[in-house]
Structures are given as C-alpha cells and as structure tokens.
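Asker: These notes open a run of structures that come right after.
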Structure I
Amino acid sequence: MNDAAANLPPGAQLLGREWLGFDESGHALIRFQAQPAFTNRHGTIQGGFLAAMLDSATGITALAAIAADLTLVTRSLDTHFLKPVGVGTITARARIVERTEREMVVQADLVDVHGVTVADATARLRILRKS
C-alpha cells in the first residue's frame, strides 16, 4: 500500500479508492478497484459495493468543496443499478448540483472500463462544523 492509500479511511482502502482530480467539465473523477470478493453468485459486483463506491465518491467530491473546519454526513443516497459490472476498475464521475449553507446535493455515475454507466446516485449531505 502506498502512502496516499495508507491515509484513507478503511472503507475507502477496501474499495481501492483513488482521487484522480477534476475533468475539463468540472466533474470529480474517482477510481475504484472492484475485487473478486465483491462479487455475487452471478459473478458480478454486488450492489452494496456499488452503493458504497457511490457514497464514497459523492462524499469525497463534497469534501473537496468545503472549508477545512467543516465536514459532511450522508442523509440519503438514492441509488440506481443500471447494468451488471465485473471485477476490475470502476470510475466515478461526480458533481455538486445544489448547495446551501447547511446542505449539499451531489450526483455521481459509475462507469466501467468500456465507458458504460453501470450505476448512478444522488446523495443529500448535511454540512456540519467539525467538533
């Protein structure tokens, strides 16, 4: 594990999360590594792991947009599973669609190595002061 991965929360480490930055359209790009241990009886990635990737992607995107003395908690995650996806690299594209002083809405898509969107979600997050 490299130094950047060692500083990630355990859940992000499990998902193989890697922050890639922003693309030319302003979407945050986050890469995940779907492991064989994430598969269901059909050999595709179990939906709970895809939801965890979407939660992680929306959260880290929101964190990139707030001051260091603030944090966030997910209030809801409306998730849609669109296509089965196998083991390997999955990339999230996320963007903030709404923001107030206390709340943020972030939308994210998960895309497989062929550029196919396999799941998407809208997260509603509460902005809090760190204690």
Structure II
Amino acid sequence: MNVKTENQRNSLDIAKWVIVVALLVAAVVGNNIYGDMSVVLRAASVVILVALAGFAAATTEKGKTFLGFAKESRTEVRKVVWPSRKEATQTTLIVLAVTVLVALLLWGLDGILVRVVGLATGVTI
C-alpha cells in the first residue's frame, strides 16, 4: 500500500472517531438537556445514538480488529468444556471447607503467637 492511500485511510479513521465521540457526547448532553421529556423518548434516542456510534466505530480499522477478536473469542468460548452443576457445587464446597480450615488454623496460630509474645514481653491482653 502506498503512503498516500494509507494517509487517506488514517484521516478517514480519525474523522470517523470524531463522529463517534460527537454522537456519544450528543447522547449524554441531549439526555441532560431534555430531562423534562418522556423517559422512553430519551432512552430511545440514547440507544439510537449509541448504536450509530458503535456502527461508525466498527467501520474503522481498530473497530474491524476488535470485531475479529470478538468473533474469535466467541469461537474459543464455545470450545470450553464447562463443569456440570454437580461438579461446580462440589468444587465450591471444597473451596469453602479449605477456607474455613485455613482461617481456623491462622486464628489458632495467631492466638499462640499472642500468648508467646505476651510471655516474652510481659504484656497481657
């Protein structure tokens, strides 16, 4: 690709990002200015403006890269073997049991150390 074509594409991307920001700012400012209007109308206009901003962002180089990444991520998530409900419950119970066991162990160790330090320094609690 020659430099002139690349510069044109870069300037188009910058213009598209300016449009994206302008649409998002218009959604926020318009929602605040027209606070006395119906909530349904304001919500619909915000959704439309955000959708337009998303479409404009998707047509940029970075937007296309992001969409490709999202599609690949979705494909990878479909390949994951998710645990069954029984496995998830058992694992959760094991984690809870180990957490309680370690908490009790640390509590006991803390009590012993407090007594040892108290005997060594002569300070009691």
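What follows draws every value from the coordinates through simple rules; no lab data is involved. Predicted, not measured: the structure shown is a model, and the values here were computed from it. Cβ atoms are built from the backbone, for glycine too; each structure is taken alone.
Asker: Say we calculate volume of the Cα convex hull per residue in Å³ for every structure; which of I, II gives the highest result?
Answerer: Top value of volume of the Cα convex hull per residue in Å³ goes to structure II.
Asker: Comparing distance in nm of label points 7 Å out along Cα→Cβ at positions 10 and 26 across structures I, II, which is largest?
Answerer: I
Asker: Ranked on distance in nm of label points 7 Å out along Cα→Cβ at positions 58 and 90, which label among I, II comes first with the largest value?
Answerer: II
Asker: Looking at relative contact order in percent (Cα under 8 Å, 6 or more apart), point out which structure of I, II has the largest value.
Answerer: The structure with the largest value is I.
Asker: Ok, one more. Given that helix-only ellipticity at 222 nm (-39500 (n - 2.57) for each DSSP H run of 4 or more, over all residues; to 500), derived from a single structure, equals -30500, which label among I, II identifies that structure?
Answerer: Considering all the candidates, the number was obtained from II.
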